[in-house]
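Just below sit the structures, each encoded as structure tokens.
Derivation of every value follows stated rules applied to the coordinates shown; laboratory data play no part. All values derive from a computational prediction rather than experimental measurement. Cβ atoms are built from the backbone, for glycine too; each structure is taken alone.
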Structure I
Amino acid sequence: MYKITNVSVTERRMYGAYTAKEWHRYHVQTRVYVWPERETVMENLVNRRSRPYNEWRPLVLKELRDAGYQVEKLQWNQKAGCTMCPCSPGFIVHLKNSERAICNEDRTPIDIHLTVRSV
């Protein structure tokens, strides 16, 4: 069983020239990254490919729905943040409405970072 201890949001930014690759990465569905509390860098490297994402899924889904988002499904992806390697696993959020990503007030797409503690 896990409990969320911290929620933070990062805005996506476009840098430099607007290449097709950059445009695509800016407009993809929202990612939710889950970080175990007090995990060292070495533990993160070792555990990166064996996360208890099935235990985290209901927790993440509840947090998003409590925030008012209509989530159709949460898809775990080992390469959610980086398509080249499994360095940033996370959930890809598929919304029920026509929006591709959760955005802040000025329509900038965001990603969500949750810190969890085992209880």
Structure II
Amino acid sequence: MTRFQQELSGNLGPFWKREAEKELVRVKADLESGLITIDGNGIARNRIGRVLMADMLEKLLLVTDKADKAATTAAREAEVSKELTAYREDKQSTSAEELAEMRAAFGKGTRVVNVLTGEHINL
């Protein structure tokens, strides 16, 4: 059971149940006003055209049957994959400022890894 499902069911108490119910009203209002859209393939997007993340999709599916969970999830995965590829291609070498910030955070001599690029950096 997700956190939101626990809230909505009342398992976390009456306050969280009321807040979850209010959230569903907000999601429905966003859908009706066009802040959330669903295309012909059932892919749900937010106001800036990004595919909905899993938490918002979960809520949307509770207020409409127009969205397709599998299609939206696949579109989100494709969108994120494309963005990560672009990030890796555009990533320049680590700047002196970034190195200084990493040394301050992790300590000189530490080896860190950029989890997005796989780059290993010796501080």
Exercise for the section: Using the calculated result 14 for relative contact order in percent (Cα under 8 Å, 6 or more apart), pick out the matching structure from I, II. Expected result: II
Completion exercise
distance in nm of label points 7 Å out along Cα→Cβ at positions 82 and 98, calculated, reads 2.4; among I, II the input was structure II
Problem - Parent structure of the calculated result -7000, given that helix-only ellipticity at 222 nm (-39500 (n - 2.57) for each DSSP H run of 4 or more, over all residues; to 500) is the read-out and I, II the choices - result: I
Exercise for the section: Could you tell me which structure in I, II was used to calculate mean projected area of the Cα convex hull in nm² as 8.1? Expected result: I
Handout entry: When FRET efficiency 1/(1 + (r/R0)^6) of positions 34 and 58 (r between Cβ atoms, R0 = 25 Å, to 0.05) is computed for each of I, II, the largest belongs to
Key = I
Exercise for the section: Compute distance in nm of label points 7 Å out along Cα→Cβ at positions 10 and 90 for each of I, II and report the one that scores greatest. Expected result: II
